[in-house]
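Pasting the structures here.
Computed from the coordinates by the stated procedures, all read-outs in this text should not be read as laboratory data. Bear in mind that the values here come from a model prediction, so they are computed numbers and not experimental data. Cβ atoms are built from the backbone, for glycine too; each structure is taken alone.
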Structure I
Amino acid sequence: MMVEPPIGELVEKTGTRFGLVVLSARRARQINAYFNELGAGLGGYIPPQVHSLARKPLSIALEEIIEDKVVIAPVEE
């Protein structure tokens, strides 16, 4: 089974595998919440930033990461 986009390219975008997991999971939860609120008209979450044929929030989040629509913000110490 081929993973699209490739994991190697995704790790290059985030720096570490851990960063990839955290960023993609957080964004997938936001996308899922957006779709759940869509009918209520609340608008509390940012919609998906890419046009995707994928139906799963995690797949959409990974596509956003590969297209640099979602990035890790460095934390100031």
Structure II
Amino acid sequence: MTLQYGVVLEEGQDGWIIARVPSLPGVVTQGRTRAEALENVREAIELTIEDMRARGETIPPPDVAAEMVEVTG
């Protein structure tokens, strides 16, 4: 089964990219690059879901596609 979760990427103060998953509280990781952060968060999501299944917890449903909104700041 393939699930898709939205990931928020932010630049940390140390220059690393922080990746968090709003639908899965506590799933936060980082990487030196965007690609590394995404790979790390993919692994964190998989491990979190595996752990939740093992404990008999309900897996949050996949996210719907996110839309980006551009604003002038």
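helix-only ellipticity at 222 nm (-39500 (n - 2.57) for each DSSP H run of 4 or more, over all residues; to 500) was computed and gave -16000; which structure, I, II, did it come from? Source structure: I.
Structures I, II were shown, and distance in nm of label points 7 Å out along Cα→Cβ at positions 24 and 56 at 2.2 was computed from II. In this comparison of I, II, the computed figure 2.1 for distance in nm of label points 7 Å out along Cα→Cβ at positions 48 and 64 is attributed to II.
Which of I, II yields 36 for relative contact order in percent (Cα under 8 Å, 6 or more apart), as computed? Only one of I, II returns 36 for relative contact order in percent (Cα under 8 Å, 6 or more apart), namely I.
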